[in-house]
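Below are structures written as structure tokens.
Each value in this text was obtained by applying a stated rule to the coordinates, not by laboratory testing. Note that the structure is a prediction, hence the values are computed from the model and not measured. Cβ atoms are built from the backbone, for glycine too; each structure is taken alone.
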Structure 1
Amino acid sequence: MEQTLAVTLDQRGGLTVLTLVGDIDHDTRPLLDGLLTRLPDPPGRIRVDMRGVPFMDSAGLHFLVELRRRQTTSGADVPTLVGVQEQPAGVLQLSGLDALLGIAA
């Protein structure tokens, strides 16, 4: 199956912005795993722009849990999610992950 997710990584001083556009599912997990290896070390602040993500399944949860783990292990702030659409927001709420991440409008 064709990957349906585009990822942009933009570093601005101590802030890394990850912009995700498309569905986050099993087929896009390898892309997200690779993205984790491209993040700066030490990580600084991370913002994940999810305005372009209409659908997310457990692959997205895995990515966000791993991203949070890397941040907190290094002593950095938890990642902040922005622009979370209705379906991904529901998945985050059902899993309880919404309480462990920063979520902004």
Structure 2
Amino acid sequence: MAQAVRRQTSLFATDGKPHPLQDTLVAVTLAMGVIAFVSSMFAHLHLLSSWAGLVGILTGGYGQFISVTTRERTALIIGLGASGFGFFLGMAHGGLFGGLIG
């Protein structure tokens, strides 16, 4: 009874190979996107939303550059959208430094 056992290495790796760097970038981008999106709903949290959004945009952009599978790219685009939304609303509410400088 020799049966092929298909072992999934990652939720996002559909090619069967491990992608630890890409998975980490996906997780960071999604986390920063959620933080930026939720904190952008409160004007007094503009520092958090703008910085989290900026970090999410940068990690998501690099993740898109080195991503291998479609699932990774899909999750990165969702995180990038949430990060961009939070970043731009954070910038509208006061920006990255928001009165701390000048």
Structure responsible for 33, with relative contact order in percent (Cα under 8 Å, 6 or more apart) calculated and labels 1, 2 on offer: 2
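Out of 1, 2, which one gives -10500 for helix-only ellipticity at 222 nm (-39500 (n - 2.57) for each DSSP H run of 4 or more, over all residues; to 500) as computed from the coordinates? Display every interim value, and only then the final one.
Details: 1: -10500; 2: -22000.
For helix-only ellipticity at 222 nm (-39500 (n - 2.57) for each DSSP H run of 4 or more, over all residues; to 500), the value -10500 is produced by structure 1.
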Given 72, 22, 16 for Cα extents along the principal axes in Å, calculated: source structure among 1, 2: 2
Read-out distance in nm of label points 7 Å out along Cα→Cβ at positions 58 and 82, computed value 2.0, structure in 1, 2: 2
